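Bear in mind these aren't lab numbers, they're just calculated from the coordinates by the rules spelled out. These numbers come from a predicted model, not from an experiment. Cβ atoms are built from the backbone, for glycine too; each structure is taken alone.
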Structure I
Amino acid sequence: MFREQISVFDIFKIGVGPSSSHTLGPWRAAQQFTASLEANGLLNQVEGLKILLYGSLAKTGIGHGTDVAILLGLSGADPVTFEVNSIDTTIAGIKANRKLNLVGLKQIDFEYSDDLLFLYQESLPFHPNAVTFQAFLNSGKAFSETYYSIGGGFVVKEGSTGIEKEAVDLPFPIEKAGDLLHWCLTTGLKVSEVVLENELAWRSEEETRKGILQHFHVMKDCTYRGCHTAGFLPGGLNVARRASALNKRLIGDQVYSDYNSWIEAIRHGGNSFNYILDWVSCFALAVNEENASFGRVVTAPTNGAAGVIPAVLQYYMAFCDGYTEDKIIQFIACASEVGSIFKKGATISAAMGGCQAEIGVSSAMAAAALTECMGGSQRQVLMAAEIAMEHHLGLTCDPIGGLVQIPCIERNTMGAIKAITASQLALQSNPDKAKVSLDAVVRTMWETAQDMNSKYKETSDGGLATNIPISLPEC
C-alpha cells in the first residue's frame, strides 16, 4: 500500500510568492522538464517550445505569476536563490528579445503570446493545476510531459507515483492523527520529538536543525522586511501595503536598528490585549504583502497561507519568551506534522479544497505548535489543531482578479488569531471530553472539499472575485 513519507522540509519550502501551487509548483515543474530533456539527451535538439496551462493554472495564472515562474524555471533559475529584484527585468528581456535560454545552455526562439497558452476552458482530470510542456526537436519529433502542481509546492508528473524521494525506514510511520497520538503515548515523546526522530531517517540531527533554522531565518527576514516596506502591491488592484504603517504606529518613538532590537522594542510596548492583537495582525500582513510582491517566503504549508505560522511564531517569541533556537525548532517541527496529516488525509491545495485547505491547515498547524511550546500535552496539541480547522471548514478560495491579495492577505491575520484562540482553548480544556477528533475534522475537510463547487476553488469564477467590480490593466 502506498504510504506518503513527508519531511518537515516538504511542508516548509523556501520559495518565491505569490502562490505555492501556481508559482512555486510550476517553477519546479519547469525545472523538472528541463532536467528530463537533459537526462534524455534532448536539450540541444530543442528548436521550439509550447507551454499549455490548464484549469486553475490558466484562470488565475497571470495574477499568480504562473507564466513568470515557468519562464524562470525553464531558464535555469532556482526559487531558493534567484534574486527576486531581477524577476521583472528577466521576464521583460525574454518577451522583448523573443528568446528563451533553456537552463542557460540552449537558446531558442520564443514568442510569449504564441508559445505560452492559457487554456481557460480546459481542465485535466487528475488535478485542476496542470501544465504541459511540448518541446519540438530538430529531428521533427516532439517530447512532451505533463505536470500537476498539487499544492504547497508539491509537483507530480503524469504517469508517476507522485513519490518525490526514495522511501526510508521511519521509526514512527504516521498516516493519521491517531497514529501520531499512538506513538506519542507509547513513547512519551512530544509531537516535535517524534518528528525529529523520523527526520533522522533522512539526515543527521545537525543537518535537520540547521535546515529548520534556515527556514526560520527566511520567515524572520520576510516579516521584518514586510514591516518596513511601504507602497502598493503589484497587479493592478492598487492595494496599499499596511504592515509598515501599522508597525510605525505600534512601535511609536522606540529606537531599534535590526531585527533583534526590533523584537525588544515590541516587548517594551506592553502586553495589553489590543496591542498584542495588532502585532499579530501586523506580522501576518507583512509576510503576505511580501508574498504578493514576489518576495521570498516559506510555504507554511502554502504561499497563500505563508503568514499564519510566522505571525504566531513571532507572537510566541515576542510575548511568550519563545525566542530560543530550541523553541523555534520545536514549533516548526510540531507544525510540520499536522500539515503532513492534512496533506495525506485531505489536501493543502486551494484548487482542490478551497481556502480551508490553505488558511485552515496553516491555522491548525500553528495552533498545534503553539500549544506544544506552551506546555500542552500531546492530546491538547491535537485538540488545538482540530479546533482551529473546525472553524475554517468550508472556507472558499475566491481571489479578486486572480491575485493573492484580496481576501487572502487579511485571511492570514484571521488564521493567526484563530490559531492562538484554538491553542488557548485546548490548553484550558480536558481533551478526553472532546467530541471531535483531528482525524474526523480531516475527513470532514476532504468531504467538504469534494462537495464544494469548482468556482470556489481558486478560479476567480465565484464569491468575492465576481462580486467586487474591478478594472485591471490588460496583461
Structure II
Amino acid sequence: MPSKLKKEIESLAEIVRCHPDGISTEELLQFMDFVAPKRTVQYRLSALVKSGILRVEGAGRSTRYHFNQVIENKLILRPSESTETTFMIPLSLDGKEVRKQISVPIQLRQHVSYHIEFLDSYEPNKTSYLSQSIIEKLFKLGVGAEKGRPAGTYARKIYQRLLIDLSWNSSRLEGNTYSLLETERLLATGEEASGKNQMDAQMILNHKAAIEFIVEMAEEVDINRYTILNIHGLLSHDLLMDPRACGRLRTIPVKIGKSVYYPIEVPQLIEQYFQLIIQKATAIQNPFEQSFFLMVHLSYLQPFQDVNKRVSRLAGNIPFIRENLSPLSFVDVPESDYIQGLLAIYELNRIELFRDVFVWAYERSASLYLATLEAIGKPDPFRTLYRNFIQQAVCTVVQNKMDKLTSAQFISSFAKENISSKDVNRFIEIVEIEVSSLHEGNFARFKIRPSEFFEWQRLWK
C-alpha cells in the first residue's frame, strides 16, 4: 500500500475513533487534513468497514460510522507488521458453554445418529430459535429503502459485490484456496488462477450460477422442493463422482469428517424428512427465523450426497433476497467458528453456538452492504429506466463483433427504434460510453461471454 494512501486511510479511521457517538460522511469531510473527493472518501470508508476497522449504523442520510475498539490493531492499518491477531466471534454465555462441550477431543465424544425429534419438536411461528430482541436488531440492520418494491431489488442493486462476496466466502468455508482477487478475476473474465486446483474454480463458478438463479428469479424463487434441488444441481455441477446425483436426494450413506455424527441412511426417510423441512420452513413467517431454520436443518439432515452446507447457505439467503433485506454473505466468518457451530447441531442438537455465528455474520454483512450502497450513491433514474435496453445494445455490439463505425450506426438506429424521442440523444451517449469503456474486468455485467468479449476486443482495437 503506498505510504500516502496508507496515511490517509489511517487518518480517516482516527477521525472516526475520536467520535464515540459515530460520525457521518459530511461531518468527517470537515475534519480531514487532506483533500479528496467525497466519492473517494466513501470508497475508503467502505474498505475500512469491510476490513472490520469500522462499522456502519443507519441508512441514507442517517448513516454514521463507528470505530470497532476490539480490533484496533487489525493488520490493515499496519501492513508492515508481521503479526496478526486471531479473531474469534464474540459468544453468548450459552454459545461459550456449547463451544466448550464440542471442543472435547473426538475420542471422548459419544457417537450419535439423526434425531427426528429435533425437527419434530419445531413448530413454525411458535418455536423460535432466534429471540425477539435478536430479530428486532437484525431487522433494523437489514431493512433498506427497497422495502415494498419487487423481490430482489436490493440484491440487484449490490449484485456485483454480492456475487463476489458470497461466492468467495461460501467457497472459502469449504477450504477453497482461491484468494478474493483471484475470485473476482475468475467471475469477471472466466480466467482460472495458475497453479490452483480446477475443482476450486468450478466451485466458485457454480456459486455464480446459483446466485444468478436466486437473484434473477427472485419474484418466483421460493422455499420449495424445486428450488432447493435446483440450487444443489447448480452448486454441484461437475463436482460429484456421479453426475446423476446433481439435484437429487441421496440414496447412499455419507460420513461427516472429524465428527461422531452419522446422518440417516434410509432413502425413504431422507425423502420424508426433507419434505418436512420444506413444509415447516415454508410456514415460518419471519425471514430471519426462516433463514436460520433452513441452515440448521438442511445441514443436519445432509439430504444430498455432497455440497449440503453450500446449499444451506444459499437457501438461507432466499428469504432475505425475496424480502429486500440485506443478504448474508458470510464476510470474515472464521471457518473454525462456523464448523464448530455445525458440529454442535450434529452431535448435540444445540443451536446456540451456530446462532451466535449467524447473528454476527449477518451484522457484518449488513454493515458492509450499507457502506457499499453509500459508496455507489443514488442510482441514475435514466439508467434504471433503460437498464435492459442499455444492456441489450452493448451486448449486441460485442456479440456481432462490430467495429467503431458499425457500432455507432447500430446504436443510433437501435435508439430511434426503442427509446422515447426525447431520450434518444442521451441514450446514444450512454451506450457509446459503455461500449468504449468495456474491459476485461467489467464486461460480465452485460452477460457477455469471455470468448465473445476477447474476439470483439481484437477487432475494436
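Looking at structures I, II, which one was distance in nm of label points 7 Å out along Cα→Cβ at positions 227 and 427 calculated from, given that it came out as 3.5?
Numbers: I: 2.0; II: 3.5.
Label of the source structure: II.
Here helix-only ellipticity at 222 nm (-39500 (n - 2.57) for each DSSP H run of 4 or more, over all residues; to 500) was derived from just one of the structures I, II, and that gives -17500; the source is II.
Comparing I, II, where is mean count of other Cβ atoms within 10 Å over residues 123-130 highest? Before the final figure, lay out the partial values.
Working: I: 20.9; II: 13.9.
Evaluating mean count of other Cβ atoms within 10 Å over residues 123-130 on every structure, the highest lands on I.
Can you say which of I, II returns 35, 26, 21 when semi-axes √(5λ) of the Cα gyration tensor in Å is computed? It traces back to I.
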